[in-house]
Structure I
Amino acid sequence: MLRMLRYGLCCLLGLGCHAQAAEQVQFAPTPAWVEAVSAPAPKDQAQAPGGEEYLLVDRQWQLGEQTQQFFHYVTAITSTEGLEQGSQLALDFDPSYETLTIHQVGVWRQGRWLDRLEPEELRLFQREPDLGRFLYSGRKTAYLILPDIRVGDVLDYSFSLSGYNPVMGGLFSDRVSLQWSEPVAQQQLRILLGDGRQLNSAFTPTGAHWQVQARPGWQEWRWQQTRVPAVEEEDQLPGGYTPYAEVALSEFASWQAVVAWALPLYEQAAAPSPEIQALSARLGEGLQSEDEKVMAALHFVQHEIRYLGMEDGIGSHRPRRAADTLYRRYGDCKDKAVLLLALLRAQGLDAKAALVSLDEGATLPAQLPSPYAFDHVIVTLQLAGQRYWLDGTDLNQGRSLASLGVPYYRHALVLSPQTRALTSMDGEYRLPQLELQQVSRLTADKTALDIDTHYSGALAESQRGKWQRTTPQKLARRFGDYYRRQFPGLKSLGLPQLQDDLSLNRLQVQEHYELPDGFAQVKQQGLEIYGDLLEDYLTRVSPERRQPLDLGAPRKVTQVLEYHFPEPWTINPYHAEQGNELFHFSVRVTQPNARLLRVRYEYENFTDRVPAEKLADYRQKVLSAREELSLTLGPPTQAAKENLVKGGPDGGVIGGFLDGAQRVIDAAFH
């Protein structure tokens with residue numbers, strides 16, 4: 001839990017000097033408005049998780065003319081591992097609007113207080129952990145290496161942050177964790193709310209409540225808890241879900257209030273300029289339809305303006321002017337959205353900025369209104385009675401508005417004076433599809449294997465990006481290695497071939513292979529068939545799982561396996577389905593003629609998550625569906641001709657060869 005304040009030196013970009021530290025970090029006693037809280041005594045826990053026993057987490061806010069935040073942490077060092085963690089502190093702050101003040105750093109050892117704060121040892125670093133994603137935050141880390149820390153010490157330190165991002169217009173909002181992966185003996189939240197300020201709060205899970213007391217000029221809100229249990233976080237959690245208890249705080253009374261805050265920022269930045277007007281005219285030269293002109297503007301922003309976010313200070317939420325972004329030829333999502341807005345409005349089109357969340361769109365309606373609910377900005381456009389969602393940061397999209405991939409963001413806050421609530425994006429979501437056709441043409445001693453894979457919508461766009469980031473040779477090796485695990489001895493017959501239809505936003509990849517085994521071996525050993533493409537989508541769920549499961553954005557996946565035989569082979573038709581309101585799976589075995597077998601697998605998920613209360617049903621349905629993935633065509637033995645053979649754990653016989661009279665063996669799957 002406290003490790004969120006500590007970082008390894010490998011993440012730090014540069015060393016600060018003593019003078020710089022003295023200018024940007026202060027050292028002072030605890031402010032008078034803070035209420036002292038004593039930590040409980042440590043227990044005899046030599047095996048505390050991570051070598052630290054967390055005794056106190058105390059957080060206090062004063063929301064008056066200035067926002068001040070106070071933090072007090074107490075931990076007992078119980079092992080060498082905890083000693084390594086506890087002997088160094090890393091405190092983050094944004095120097096553009098925050099002042100970091102360190103109040104005390106020390107240890108309790110055998111009942112004695114030992115001061116371990118040495119201001120001259122403070123170092124300032126500028127970490128930029130998101131530079132790999134082309135995001136620059138400007139935040140700094142005050143780093144302290146503490147002297148003489150021993151196993152058995154109780155580390156006690158406190159600090160405060162003064163100031164709040166001015167881009168928020170003086171309105172406070174935050175989401176505060178109340179639970180962590182380690183237990184905490186005691187925690188407190190305390191808020192001093194100045195007269196005239198209105199703060200909304202929501203606990204998750206519900207049931208907790210504040211103790212509120214009036215003070216002259218203030219309201220005091222207090223929430224305390226002892227013996228805070230640890231939470232074990234399971235993997236594959238859906239976006240927006242946290243297993244940890246938390247409380248949301250916000251002075252924004254409604255989504256309309258968030259719009260009132262954001263709209264001036266975007267309208268001012270998107271104001272028309274001569275440069276924008278001239279560019280819009282050039283992009284539209286020779287184009288006849290509004291669709292083409294919109295796509296020209298979108299592609300310019302996507303491909304001619306490189307992605308780079310300078311998000312220090314007010315830049316975290318205030319976009320640059322469209323003309324400035326055009327001049328610099330770089331920007332983050334806000335800047336790209338504003339430039340696209342300006343270009344579309346120069347064409348006389350009805351375009352607006354829309355705030356979205358990359359991961360938490362499904363849970364937005366349940367959240368308290370706040371600008372911090374969003375981490376991405378796109379553009380919405382009304383054209384010929386149809387609404388479109390355009391993302392200036394996307395790449396490799398098609399050439400037509402009608403076929404663009406639409407991200408599964410679920411909800412957006414459209415920045416318009418008429419907006420009163422969130423807008424659902426589900427009506428415009430376009431289901432991306434993946435279809436793989438695998439054709440095996442068997443001769444006596446070998447098999448030609450041809451694989452055609454078709455991607456559409458958002459899946460086509462992501463595949464284009466992969467092809468551009470690698471070479472056909474590397475892809476050929478990757479594809480070949482995958483299929484060799486299924487078909488030993490497989491030989492590639494050339495590089496994968498790409499056919500790209502940008503108008504329909506469809507991508508086709510063709511592969512050609514040869515297998516050393518043919519129909520003679522199949523007659524002796526039978527034929528194993530497996531819908532491998534669908535295996536990863538039918539996610540196994542442990543019976544012990546208690547937290548929701550992420551399924552990914554809705555999509556449709558189809559795998560068609562065709563086998564062309566040199567001799568007749570009669571197979572009993574078979575069809576099975578499985579699923580619920582979350583997903584649907586089917587398999588269908590057909591025989592268009594006596595020498596052709598076709599097996600068609602289909603999977604589609606209708607939502608991106610399995611709620612906790614649906615896990616048991618989903619698990620049972622998935623297990624049943626997975627049993628349908630594999631089938632076996634048995635060899636023409638006398639037993640297979642005379643007996644119905646049911647499938648066991650290793651597969652079931654579903655057919656037999658003709659030897660004059662037709663004999664059909666029942667289908668069975670595992």
Structure II
Amino acid sequence: MNQKKMTYYDSLVKSIEQFKSGESYDSYKFMGCHINKEKNMFSFNVWAPNAKEVYLVGDFNNWNNNSHPMTNIGNSGVWNISLSEVKEGDSYKYNVVGCDNVSRLKSDPYAFFSELRPNTASIVYNLESYKWKDKNWQLKKQKSNPNQMPLNIYEAHLGSWKRKWDGGFFSYEELYEMIDYVKEMGYTHIEILPITEHPLDESWGYQTVGYYSSTSRHGKPNEFKAFVDKCHENNIGVIVDFAYSHFCKDNHGLYKFDGSPQFEYKDPLKSENIGWGTSHFDLGKPEVNSFLISNAIYWFNEFHIDGIRVDAVSSMLYLDYDIGEWKPNKYGGRENLEAIEFIKKFNEVIYENVKNPLIIAEESTAWPMVTGPTYTGALGFTYKWNMGWMNDTLKYMEMDPIYKKYHHELITFSFMYAFSENYILPLSHDEVVHGKKSLLDKMPGDPWQKFANLRTLYAYYMVHPGKKLLFMGSEFGQGLEWRYAYGLEWELLEREPHMAIKNYVKDLNCLYKNEKALYEIDNSYEGFDFIDPHNNEQSVIVLMRKGKKTEDFIIAVINFTPLVHYDYKIGVPYPGVYEEVFNTDDKNYGGSDQTMKNAELVAQKEKWHNKEYHIKIKVPPLGATFIKGKYNLEKINKIEIKKTEKILIGGNNEIVSSINNKKNKTKKSKDTNKKIIKI
């Protein structure tokens with residue numbers, strides 16, 4: 001028996017039912033403006049459940065507010081019209097006659113493209129015309145395990161990475177220059193401050209109007225797709241910021257869309273975000289669930305993004321978050337119960353529909369189990385920004401070194417909870433605006449010490465468990481705070497200290513990617529050993545990061561004061577020869593060159609720092625040294641050294657080392673020019 005082919009109308013009714021139940025996760029495929037191939041015309045669908053009338057207006061009817069009435073499909077609250085006179089590129093809006101009898105010209109909540117501010121109309125656009133070229137990237141991503149891979153994110157605001165002399169924005173194609181730069185610097189991902197359409201530059205994109213529109217400031221949606229494609233061609237992932245907790249109150253946006261609290265809560269105590277002057281989404285409303293969950297799926301599926309960072313999760317979770325007066329939930333608590341359920345559902349749906357997504361929470365409180373599978377009781381995010389680490393670390397780094405020994409816990413406490421979540425360590429845009437100063441300007445001391453402190457901060461950040469995120473400009477020592485309306489201070493690279501720290505960050509990024517110990521076990525104590533957290537008097541810490549294989553380890557010794565320490569004794573886990581593989585004080589990075597280049601550090605069989613062996617090293621001022629076993633561990637026990645040699649570690653400090661082991665055979669070094677150090 002032949003089944004009757006479903007008509008466009010039948011399909012629409014079914015889709016609307018799913019949308020209204022909160023279970024439509026691709027509602028963008030029928031809501032908004034689409035080509036109706038059955039009728040060879042454009043169809044428009046908009047949700048306005050309490051509207052008395054809705055009209056489609058635009059270029060096609062010379063913006064006549066009442067000439068094209070829409071139909072309320074089955075009294076569902078979804079209004080529809082199909083027109084043959086509409087063409088791609090036309091601007092349009094909906095004239096919504098609300099339940100309060102007020103007519104409002106509203107942009108399409110599902111518009112794929114929008115006019116550049118200050119204009120606010122939606123634009124008819126065909127997303128299906130772009131042909132993707134990133135098959136190899138997608139296959140590689142599907143086979144990877146993000147938690148065991150390096151994740152080093154360059155956070156960027158497209159409108160101020162560079163700016164034209166006349167104040168104009170760079171196009172997506174012109175921003176390919178950024179992709180080349182990020183690749184050269186060794187980052188694995190770009191995170192873009194909200195790419196969605198927004199009316200006010202000062203909001204940086206966090207007060208969104210067009211949730212389905214990539215901002216027209218840089219070009220058309222397909223041009224942003226090409227930008228993502230270009231990133232993937234260069235093995236760079238793309239993460240995009242979204243603000244799903246709140247939206248702005250501009251007249252053409254979602255606020256009181258049909259004259260009633262449609263997208264926002266009806267209760268003003270839950271709706272109003274006083275601090276930001278915005279409204280919170282009603283996360284308990286099924287249609288809002290369909291709208292927001294579909295939005296995440298849309299960006300993953302249609303734009304091939306690799307991850308999303310959800311802004312201000314705390315404002316979703318708590319009823320009393322920055323809103324003044326509030327009402328407790330039905331159990332008397334401050335938790336937003338429907339928001340918790342929405343977040344879990346949101347993350348579950350993404351994982352069901354996207355392979356290996358990165359879903360990142362900017363959650364600033366001690367809410368437990370933000371990351372992890374929802375079946376364990378967690379919220380379901382892949383990663384959480386470690387805001388506690390960021391606050392403590394920057395507070396410590398801003399201190400004069402003379403006071404640091406009294407606040408040593410600020411630099412060590414984060415290791416007590418480093419594995420309670422899957423963390424990203426953020427040195428983000430939030431820390432370099434609103435009078436907080438640039439990262440370089442936060443550092444104490446004279447100009448040399450400021451750069452040295454900054455190098456030390458980055459070394460500590462890189463060796464600390466957790467994935468990495470650094471805001472643009474910080475990699476070359478931006479002097480001024482971030483200014484959204486101007487490009488970065490690229491002219492600073494004409495000065496040696498800024499070029500030196502740029503090269504330093506590049507090499508540090510390279511070290512991170514090449515050393516499995518620094519990323520392979522980021523979320524377990526199995527990948528970490530705090531060799532010495534207790535030296536507050538000298539403000540020095542010694543820690544070890546470990547990979548899956550025994551031989552994959554790296555020891556970091558970090559000195560937060562400007563004093564050089566000679567003959568500094570540190571415990572090491574194995575016998576054999578060690579070497580310095582990276583030093584922040586290298587003269588090529590602007591340091592004083594208190595390094596141990598080409599020196600071989602031979603472990604002595606004597607317990608220190610709860611290790612069976614130890615070595616003596618030189619610790620650079622306001623700096624860090626990274627040390628590794630020089631040989632594979634299978635070979636270490638076969639190495640026997642019998643030699644007496646006068647060696648120079650550095651500075652004016654001479655050490656005479658007598659190496660004499662009568663029980664073992666002598667094995668001459670193949671390179672007689674190498675320095676051998678054994679204490």
Structure III
Amino acid sequence: MISTAIRVARVGSAAELAAAALMTLGYPVLMLAALLPSVPAFAAAAAVTYLADQYLHHKGSYLINRLSKVRAGLSIRFLIRQLLLILLLARLSLSDDLIFFAAIACFIGFYGLQAPHGALVTLIRNRRRMPVATRNVDLKARIRIPEAPPQWLLNRSAEKILHLDLAAVTGLLIAAAMDSALPAFIGIGVTLALGSLYVLALVPYVRGGRIPPTAEKVLAAMDDWLLEYRPETILYFSGSKDSAYQVNMWLETMEQLDTRPLIILRERVILQNLAPTTVPVVCVPGGVHLMNLDLSTVRVALYAANVGKNIHLLRVPTMKHVFIGHGDSDKLASVNPFSKVYDEVWTAGRAGRDRYAIADVGVRDEDIVEVGRPQLAPIRPWRGVPEGRVPTVLYAPTWEGWDDDPGNTSLVLAGENIVRALTQADPPVRVLYKPHPFTGTVSPEAAAAHRRVTALVEQAALERVADARFPLDPAAQDAAKAELARIEARLDELAGHGGDKGDEADATRDGVVDLARHGEIARLRTEWDTAYWASFGSHEHRVVEGAEPRLYDCFNVSDAMVSDISSVVSDFIASGKPYAVTDSAELGAEEFKRQNTAVRAAVILSNSATELGELLAAVRDRAADPLAEDRRELKAYLLGPEKPTSIEQFNTAVADLGLKADTRNVGQEARAATGPEAELTG
């Protein structure tokens with residue numbers, strides 16, 4: 001029942017639900033206490049509403065956002081509490097007393113401070129919001145960007161100034177209880193003085209040298225930098241916060257290009273969630289600003305997703321446009337008809353070319369280039385299960401998708417059967433469950449199935465801890481946890497977490513990469529991965545969510561995988577390890593293989609998951625693996641040859657397409673020089 005209430009209220013935990021309930025009930029209690037009247041009851045209820053409200057804001061609760069939509073926002077809740085305090089004073093027969101009029105004057109004056117405070121905060125934030133935000137772009141020498149105001153001034157500023165009424169409320173309640181006006185006047189004075197000081201503290205940041213340059217100056221400086229840097233290859237991306245992984249997977253490839261790279265993002269939230277990189281990054285939220293940037297030196301533009309904002313760059317004819325996607329799979333997204341707007345489509349191997357030919361969506365065969373998958377370099381080949389270790393099986397289902405197709409994900413119909421079979425396997429195996437980051441965002445059924453599967457894995461993990469067959473090494477695990485904490489603390493320090501991080505303008509000014517720090521971060525992330533897996537037993541079941549550990553890290557510690565039709569399967573094939581794919585739509589094994597190239601070397605599972613024994617047999621005994629040769633052939637078909645390397649193939653494709661762009665531009669210049677009359681007479 002509690003879980004149902006949490007889901008309906010869309011809060012993150014039982015504690016949030018309790019805080020929401022207390023805050024909601026607190027206001028009727030305040031009214032009742034004011035009407036009785038009872039100062040102690042009013043004080044207790046007021047304290048509950050203050051604390052519950054603060055807790056929900058600290059947690060970023062969804063409920064808080066919804067309250068503002070129904071005209072019960074933060075300011076209204078504070079105002080209601082203050083009006084009920086006035087009612088309490090009236091019911092205590094203090095309506096003719098000086099403190100009653102002082103309270104009214106205080107709250108009117110206090111709300112009078114809200115207008116200049118809100119206006120100043122908004123003005124500061126708007127002026128410091130850059131038309132372009134950058135990383136690894138040195139704009140400091142071109143424009144002056146002043147330091148941001150201290151974060152304590154702007155961070156959750158509305159909450160801070162509203163909570164200054166606490167002094168007045170406390171003073172008035174003490175005065176009402178003691179029948180003495182002095183505490184009331186002290187509290188009122190403190191509230192009004194602090195509110196006034198808060199407003200005055202903001203004023204310097206809207207004057208003189210503390211105002212950032214105008215948008216025109218920033219854009220001009222950006223063009224100057226582009227003219228000097230002369231980018232040649234762009235990775236362009238637009239998407240939601242949860243899609244940041246789609247651009248992050250290409251960062252290392254961009255760092256290894258032979259041409260000068262540039263990353264262009266369209267949403268600030270993507271920039272905030274971008275992984276560390278040495279490549280220059282420009283975030284341009286405005287379409288007009290993007291179209292006015294000087295990108296005349298760019299010859300190749302790479303697109304990792306098919307989104308509407310791509311049109312803002314696709315309109316530029318001087319560069320060639322390439323769809324590289326964010327994964328190679330048999331999903332319909334891999335043969336999107338929109339792909340024909342690009343000059344070329346790059347696929348990992350022959351399978352991608354054949355996929356477009358079969359789909360017949362208008363992408364010509366001559367416009368498809370096979371470049372391998374440079375991102376797969378970190379995936380290690382399988383050497384079999386080490387002696388004495390329990391085999392690890394990764395369950396990595398994809399999400400439910402937008403079209404409600406039952407074949408999209410195994411999670412809803414088969415997830416529990418898969419996990420139950422794996423956790424009860426004999427001889428035992430270890431289960432890692434890593435869901436897709438979009439899981440449950442569209443389908444409530446998928447969200448519910450994810451919770452049930454998570455509960456199954458966590459329960460099995462508890463049972464395994466108590467199983468005498470699996471001895472623990474507490475000392476080694478404690479050492480690994482301590483190492484993990486040390487690494488995370490250092491990573492936070494290097495990333496600037498935990499301190500005054502400034503704002504977007506500061507990040508743009510100071511965002512040039514420190515190569516030594518970047519190298520240390522890369523080394524620490526590798527060490528973090530090692531410490532993470534060592535921090536619990538190699539036999540312990542685990543739910544793995546979030547960005548870390550990465551999917552490929554899970555590949556490397558696993559001996560087999562169960563998944564769905566997605567790029568995850570194609571990527572896992574690079575390891576050469578056994579894998580199973582669920583036929584959730586129940587097409588039948590032969591038809592399922594006919595429709596989906598990536599499953600031709602897989603164990604095909606029905607929704608009952610009864611076929612899992614075949615997968616586990618292949619893991620435990622490599623001699624009992626009839627699909628090993630099929631996997632080797634499929635790997636070459638899906639991902640291309642191992643030589644030359646994928647990054648070499650990718651760089652060659654970039655160079656060839658850049659040459660085509662140059663040829664086209666030279667031709668256009670020649671035609672412009674001769675004029676239309678010469679072409680007609682010729």
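A short reminder: the numbers here are calculations on the coordinates, not readings from a lab. Quick caveat: nothing in here was measured; it's all calculated off a predicted structure. Cβ atoms are built from the backbone, for glycine too; each structure is taken alone.
For this structure, a couple of remarks:
- For 0.10 (FRET efficiency 1/(1 + (r/R0)^6) of positions 149 and 221 (r between Cβ atoms, R0 = 25 Å, to 0.05), calculated) the corresponding structure among I, II, III: I
- Structure from which 4.2 was derived, distance in nm of label points 7 Å out along Cα→Cβ at positions 173 and 629, options I, II, III: I
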